[in-house]
Structure P
Amino acid sequence: MTATTSAWTLGSVWASLKKRWYIILAATVVGGAFGLGSALLAAPVYQSAATLFVSINQSSSGTDLNQGTTYAQNQMQSFARLATSSRVLQPVIDELGLDLTPQALARNVQVVTPSQTVILSIQASSTSPDRAAAIANATAESLADVVKEISPETAEGAPSITASLVDTAVEPQFQVSPDKPRDTLLAAVVGFLVGVAAALIYSLLDTRMPNASALKEVVRLPVLGTVSRVRGSAKGIGLVVAQEPLGDTSEEFRRVRSALTYAGVSDRLQRILVTSTSEREGKSTFSANFALTLAELRSRVLIIDADFRKPRIADLFGVEGTVGLTSVLLGKSTFDDAKITRRDHLDVLTAGEIPPNPSEMLTSDAMRNLLDEISPRYDYVIIDSPPILSVADASLTSPLVDGAVLVVDAGRTRRSHLTQAVTSFESAGGRFIGAVLNKARQRRTADGYYTESGRADRGAGRVGADERSRAHV
């Protein structure tokens, strides 16, 4: 087994975005709402413009006029800078009674000079439409006066450059800022981009295995099947195969049983160890339901609770767990006295009392002799073992079984933990038959049942129904 690494492709990016569409939608809605709210709360700004024409007072010959026009065009940038100077704006403040400094008023005045023209457009902004027009007109008039004062005089004593008001500013009917539709759209676009980035980052940081494809990308193990997450079951699904034999989850366990049967065509699979990466991934629940599905076909099945750390098989089957595997290994009880017949073809051997040395108990000659003695009496012996990364019990027990099934929690198991667990188990000489994806999200439709990969499994359901009709369990 070797671990594989996943790379970003267009397909994986699209799958990540489609899976986490709610993040993108939420970010877009929040961005649009923020933009609209900001636009509604912001004070409206109105803008009005007055236009000046700059001319040269010289002789009327064609050459002089051409030179004068060129000279005026070269001075337009200087006049634009002059329009926002304190010499021009202070008279405007005094005339209109504004409570502003020339520097503050200059931030609300913009001068536009079209290229290759002698036109000055003075644009004034204000929260009041009439004040915007008044500031534009007053600034244009003040600039015209200043231009006359500072321009050189002609031989006749007249200013050589004059600025004439050709277009008076009027009160604007509509505000220029904020633009509610534009601001809302821009904010929504920004939110959308942030949502896309957040979804991709979340996908990059989320190292869980939500489906069988993701599981196969991490470890090269056969995926025997998936078991759906049952809603409203905080404590687990229990013996769902017995409680809901016609349910979808029961069919999933039967598909795992079929896959395991095919996996054992070339190799003898009688003693099967069930383990997981970490705690609370559902291995004990899977072991119990898997044993029930095997017993449905009239196979003789024994399930052994070898998890001395946190035994759960007795609770799942609702049986007394005081006498069990520990009692048999210590010679306090025989196997026939300790085992409990749960139903036809299914026997249960609970963990019994928790010993102080679980690892030594599982690797003892007594454990090996017990398995050798009872194996001929059963078609399958299912051993529920502790998680691989929690303790070494599963790895130590691996030489006693024909193979192991790894239960992977779709919403809990991490990639790094999974690869570490598989490597640790196989390094100890263990052999994995395959993996089962537990607590997976499944898609269901009105006309059939679909697995997490989206393929219809109604045919497998019919096979399971036929098997049940022959089982008489």
Structure Q
Amino acid sequence: MTGSQIPRIRVEPDHLLTDGAAAAALMEAYGVPLAEWQRLVVDAWLGKDLSGNYTVTSAGLSAPRQNGKNVCLECREFFGLVIRGERILHTAHQVVTGKKSFRRLERMFTDRRHPEIQKLVRYIRYTNGEEAIELENGGSIEFSARSRQRARGFAGISLVVYDEAQELTDDQVDAIMPTLSASSTGQRQIIYTGTPPYPGCPGTVFRRRRQVCLTDPGPKDAWHEWSVAADSIQDIHVDDSGLWYMCNPALGINLSEEFTAEELRTQTADGFARERLGWWSPVLETKDDLAIPAAAWDACRSPAKKPEGKTAYGVKFVYDGSAVALCGAVITPEGKSRVSLIDMKPTGHGTKWLADWLNERADKAACVVIDGRNGADVLVDKLSEKWRAKGAVVRPTARDVVSAASTLCGAVNEQTVSWYFGQELLRESAVTATKRPLAGGWAFGGDNSAPVEAAALALWGAKTSKRDPTKKMRIG
């Protein structure tokens, strides 16, 4: 049994021709075959009228995570670059997400098995947060985390991709749209892909685009959605495997029932409905449940160097297994504390880099606190040789996680903690994190909470650990 290849909601203009088949064939020739549902979506995106103009100007794709939305984007981008020489701007909410998209596409242009594609490359820029590929035919793609400042550096774009569109804000759209209107190609297209907004997530642009397509679509609007329809969570039978297959086209192919059942056991009903069943709650939740006020967090910003003191590390594996965040915390003899985001990487990199980094510091830190399911057990095993002391490796309970969140929030409110002002990924995580009910209290939640969760775990570990191997320690 496999997931439904037909979306529950399908809005698209009629087209007489399409470049979709050619784009899919190109991808398959380079080792990435498209599933039936992905072909359906790309056919619509690349549909043409008799004049050869694309029939879709604005397209939206909403589907649960890990089904393969990125393959649709890669197909559209690869074809646009190689065949049409388009200039493309690919934007994402997080730097790490944009980097993952860049690496997947970059591999197609650097694969030695396809020298004809390699010859098309003029240059590839690997600068963190400013990745780009430019071809000899004039085609180019730039990857950028969204901000008003970054958007001003682009011009002449014919295709804008809004990945993680549930995080997209009106300010960001206002900054990016002029890059599209300045395009000289004559044909322009905007693609939004994402999942239903979660509590505390902006969601306004993506939700508004969806509402337009469902109620009064324009002649060049498209929207494809795999989801369950319900007015409230009480109306959704989240344990119905039939719903799982209806809402997840990759189930039975790249996703398994066992994995989905594990998600159901570890998530709230609301979270599972949004993340795995694509449920759009009828009312847009407010930001009243944000955990840390932006003003309070920004007041703790500091350009000072990392101090010396009692050190601990926090590791948070994202619940869906996509990434892992590593943070450090230092408490000075005077009682002041400092948190730093050391690294955040997709779990596709494995855990060896993380284990090696931590093992090098086993004799200098009080403890390492590791939370999350996917990858956590493997990491603990890799630390067992070096981190032998009792209490050196901590797997926190639910109450410990609640306490960690409270510890960090208390330190922020009392201005007894600082963070390095250049760490925008940590700031973004902190000021967008929501309050997630847990064990009679609350912990950090939201799609981008991993960095601030790791920071909270590190600070809690430094405060509660009875170990203090040395009086002179620094993160890094």
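Worth pointing out:
- Which of P, Q yields 17.8 [mean count of other Cβ atoms within 10 Å over residues 29-36, calculated]: P
- Read-out Cα extents along the principal axes in Å, computed value 74, 53, 41, structure in P, Q: Q
- Answer label among P, Q for the case where distance in nm of label points 7 Å out along Cα→Cβ at positions 341 and 357, calculated from the coordinates, equals 3.6: P
- For -10500 (helix-only ellipticity at 222 nm (-39500 (n - 2.57) for each DSSP H run of 4 or more, over all residues; to 500), calculated) the corresponding structure among P, Q: Q
- Volume of the Cα convex hull per residue in Å³, for residues 77-252 alone - structure with the largest value, from P, Q: P
- Top of P, Q by distance in nm of label points 7 Å out along Cα→Cβ at positions 101 and 325, largest first: P
Since every read-out is calculated from the coordinates, none of them should be taken as a lab result. What you see is a predicted model; the values in this text were computed from it and never measured. Cβ atoms are built from the backbone, for glycine too; each structure is taken alone.
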